[in-house]
1. If distance in nm of label points 7 Å out along Cα→Cβ at positions 34 and 58 computes to 3.6, which of 1, 2 did it come from?
2. Hey, mean count of other Cβ atoms within 10 Å over residues 10-17 derived from one of 1, 2 reads 19.1; which structure?
3. When semi-axes √(5λ) of the Cα gyration tensor in Å is calculated, the result is 19, 16, 13; to which of the structures 1, 2 does this value belong?
4. Looking at structures 1, 2, which one was helix-only ellipticity at 222 nm (-39500 (n - 2.57) for each DSSP H run of 4 or more, over all residues; to 500) calculated from, given that it came out as -6500?
5. Who wins on relative contact order in percent (Cα under 8 Å, 6 or more apart) among 1, 2, i.e. which is largest?
Structure 1
Amino acid sequence: MLTWEKLMHAWGTAINERKPDALLPLLADDFLWVTSFRHAPIGAHLEDMESFILDAPLEAFEYESTIHNGEDTIIGTHLITWDGVPQKVMAAAILKDGKVSKYHHMIKPA
C-alpha cells in the first residue's frame, strides 16, 4: 500500500537528486496535479512531471509528517525550499489502483 511517507520519500529523491524515475512510477496514467502555485504547473498531468522535476527551482525537499493513510486518500506535510524560500506544504493525494491519481496542496511560508 502506498503511504504518505513512501510518497514523500519518492518526491524527495526526485527533487533533491533530480531523479524523476523515483516518483513517476507512483503516479497513475490519469495523474492530475490539481492545485498550483507560483511558477508551478497549472493542472499538470503525468507527461508534465518529468520536466517539472528537472527544471523547477526546488531544493531541500523533506518529509515532515503523515496526517492520514487510507486506501483511497493519503494526507500529510512536507518541507520544501522554492527559489531559496523555505515553505511548509500540506497536501492530499487521491489514490486509484494504488497510485496517485490527483494531487492537491497548500503552501505556507515556513
Structure 2
Amino acid sequence: MKNIYQYITQFIIGGTLFVLLNYYSKRRDTVATSIIPALPIVFMAGYFYLFYYKGDVRKYTKNTVYTYGVDLFFMIVLSFLLDNYIKDIFVSLFLALLLYAILIYIGVQYKILV
C-alpha cells in the first residue's frame, strides 16, 4: 500500500507539468512554454530513482548527455527547416522526428548509449 502513495505523488507531479504546458500554451506564452520541458526535474527524478535502487547513475548521466544532445540537434534541425526550407509545420516536424529516431537508434545500435 505504501507504493500507491508514491505513484500518486509521481502522477500529480507529472500531470502538473502537462497542465502548466497547456496553460501557458493557451496564453501563447512561448517563454514559459519553452522553459517547462527544459526543467531538469525529470532528469533528477530518474537520477534519484536509480541512486535509490542502486542503479548506475554515472551511465545514466552519460546517456542523458547523449540524448539531450540529440534533443538539441532535433530542435535546431526543426527550427532550421521551418525558417529556411519547409514552411509546413507537420512536414518539418516529421523530418526532424525521423532524424531524431535515427540518431537514437544509432546510439543504441552502436552502444553509444550503454
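Bear in mind these aren't lab numbers, they're just calculated from the coordinates by the rules spelled out. Nothing here was measured: the structure is a model prediction, and the numbers come from that model. Cβ atoms are built from the backbone, for glycine too; each structure is taken alone.
1. On the way: 1: 1.8; 2: 3.6.
Corresponding structure: 2.
2. On the way: 1: 19.1; 2: 11.5.
Value 19.1 for mean count of other Cβ atoms within 10 Å over residues 10-17 corresponds to 1 out of 1, 2.
3. Details: 1: 19, 16, 13; 2: 29, 23, 11.
The correct label is 1.
4. Values: 1: -6500; 2: -27000.
Computed on structure 1.
5. Numbers: 1: 26; 2: 17.
Largest calculated value belongs to 1.
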